[in-house]
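Engineer: Quick heads-up: structures coming right below.
Only the coordinates and a few stated rules stand behind these numbers; no lab work does. The model shown is predicted, which means the values in this text are computed figures rather than measured ones. Cβ atoms are built from the backbone, for glycine too; each structure is taken alone.
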Structure P
Amino acid sequence: MKVKEILILSLVATLLLVSTGLFAQEERKIKMDEYKAQLAEMQNREESAGERTASLKAEIAELQAKVDAIQAEIDAEWEAVYALIGTDKASVDAYRAELDDLDAQLDGLAALSPEELFQQRGEIKAVEAKIAEMKESNIYILSEMKEKIAALEAKIAGLRDKMPAGMYDQYTVVKGDYLWKISKKDEIYGDPYQWIRIYCVNKDQIKNPDLIYSEQVLNIARSVGENEYLVVKGDWLSKIAENAIGDPAKWTELYEANKDIINDSSLIYPHQVLVIPQK
C-alpha cells in the first residue's frame, strides 16, 4: 500500500513539474511578444516623429526665409530714410550708443545725495551741452532719438529738482554782531571784506546791511548756486556777461537782475553774489 501511494505521489509531482515548466515557457513567450509589440510601436512613433520634425524644419526654414525677406525690405526702407537725412546706419548706431551712455551717466548722478549732486552740477551742465549739440544733428529728426532725448531731459529736470539751490551753513546773530564782524569770524570766512557776500545771500531778510538783529538766522554760502556768480577782483559787468551768458552786450540784463545790490553799473565789488539771468 505504501509503495502504491509513493508511486502516485511521484506521478503527481512529475505532472506538476511539467505543467509549471510549460506555464513558465508560455509566460516568457507572452512577455517577449509584448516587448516586440512595444518595440514596434516605439519604432513607429519614432519614425512618425522624425517625419513630423522634418516637416516642422521645412516650415521653419520657409518662415525664416519670409522673415529675412521682410527684414531686407525694412533695412532697405531705413537705408532710404538715412539717405534722406544725410547719414547711414553706422552713424545712427553710434548716436544711439552715445545717448545710452548719457543715460547711464544720469542714472549714476541720480544715486548721489542732494549735496553731492550740487557739487557735480558741472557734470549736469556738460550733459545738457552735449544733448544740445546732439539735437543739432539730422539724426535727431528720427522719432526714436527724439523720444530718447526727451527722456534724458526729463531725468535732468528731476536731478535739478533734487539739487539744492546752493550749499549753506547757518549763523544765528547775537547781540553786538554786524556783517563785517560776522564775516571776520574764522568759522565764517575769516575775512571781513566778504561781509557783502553775506548781505547778497540774505538780502531777502536784510534790507539795510548796516542793520541786523539778534536771533536772525543768516545763510552762509559755501559755494555759489546754479545761476549765481561770485564777483572777484578785476571783474566788470560786461566781462561777467561774456563769461556767464556768452554775450558781453547782455551786461544790461545782468545789471537789471541785480539792481538791488548794484547802485552804479560801473561799480561792482569783490564777493558780491550776482544772479545770472536765464538765457
Structure Q
Amino acid sequence: MKIRKAVIVAAGMGTRMLPASKVIPKELLPIIDTPAIQIAVEEAVRSGVSEIVMVLAPGRTLALDHFHPAAELEHLLESRGKREVLESVRHTSRLARFIQVEQKEPLGLGHALLQARDAIGDEPFGVFYPDDIVDAEKPLLAQIIDAAQALDAPVLSLMRVARSELSKYGIVEAAKTGERTYHLTGMVEKPAPEKAPSELAIIGRHVLTPDIFEILSHTQPGAGGEIQLTDAILELARKRRVYGYEFEGVRYDLGDRLGFVTAQIGYGLKRADIGDGLRAFLKTIIPH
C-alpha cells in the first residue's frame, strides 16, 4: 500500500473563525509565521507524499497560491541580501506537485472528497483536514500510513477525548486489535455523552482506498443535507475491514478559537527564536 498522493480538503467557508476568515481562508491563518495548510503539506511530504490534490471552493484559491513561486518578492529579497527569508519563501513552491479541484457546491465533506476522484485514480491515498494540526515526533500521516501498510486496510486516525467533549466529534465503535489499533464496527456523529459507543474520536487524517469513491458516488445526503464521509466509511466497513489508529502527538483544532491560541503557545514554546521570551512572558501573567 504505497501512498504517493494525499487530498487536502480546504473548501469550507471557515465560519468558526469569522471575521478573520472572511477574506483570508481559515487554512492560511498562521501558526506563528507558517500557514496551517503549509504545516499540513509539510507533514504529507515528510510522510512520503509527492502529490497533493487540493479541494477548494470556487474563487477561493489563496491557499493554493501560497505554494506558487513569487518572482517579484523573491527578486526583492535577493536584492536586499535576505537569503534566509528568501529560502523560506522558495521552500513553499518546492514542496510537492499540486493539483486543484473545485467543490462547486458546499454539499459536505464526502462530496468534497469525491471531487478528487479523477486526480487520485485507482490507488490508496491520504486525507487531510487542515483544521487538525498534530505536533508529533513522527508525522501523523506517517503513523497512519504505517498502520495501513501493516494491516493492508483503510485506517482512520483516532484520539481519546474527555466525555464532556464527545458531542463535538464523530465517535467510533471499535474492538481493540493491537496496542494502538482498533477494528471499526460503527461510528456515531456528535453523540450525547451517554449514547457514545466509546471515547475515541475521529481526527482529520486518514488513509483510504479508491473503492471509497464508488460508495461516495451513491451516498445519499445525511445530516444537514450533506454527503457525509462517515456514512461512506461505514458502508466501506461493511465490505472490508476498516481500522482506527490511536496516534501519538499533541493535536490542535485550528478551527476553534481556543485551539488556535493554544497552538500558537505550544509551537511558540518550541521555537528557538521566541521560545524563551514567550515562556518568560507567560510566567508574568500566570499566577504560580
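Engineer: Given 3, 12, 23, 24, 22, 12, 4, 0 as the derived value for P(r) over Cα pairs in 5 Å bins from 0, in percent, for residues 168-255 alone, which of the supplied structures P, Q does it correspond to?
Structural biologist: Numbers: P: 3, 13, 22, 21, 15, 12, 9, 4, 1, 0; Q: 3, 12, 23, 24, 22, 12, 4, 0.
So the calculation was done on Q.
Engineer: Another question, if that's okay. Supply the structure label, taken from P, Q, corresponding to distance in nm of label points 7 Å out along Cα→Cβ at positions 56 and 240 with the calculated value 7.6.
Structural biologist: Structure P accounts for this read-out.
Engineer: Sticking with this structure for a sec: Comparing FRET efficiency 1/(1 + (r/R0)^6) of positions 40 and 112 (r between Cβ atoms, R0 = 35 Å, to 0.05) across P, Q, which structure shows the greatest value?
Structural biologist: Q
Engineer: Shifting gears a bit: Starting from the value -9500: which structure in P, Q was helix-only ellipticity at 222 nm (-39500 (n - 2.57) for each DSSP H run of 4 or more, over all residues; to 500) calculated from?
Structural biologist: Q
Engineer: Compare relative contact order in percent (Cα under 8 Å, 6 or more apart) across structures P, Q and report the one with the greatest value.
Structural biologist: For this comparison of relative contact order in percent (Cα under 8 Å, 6 or more apart), the top structure is Q.
Engineer: From which structure (P, Q) was semi-axes √(5λ) of the Cα gyration tensor in Å calculated, if the value obtained is 31, 24, 19?
Structural biologist: Checking each candidate, the match is Q.
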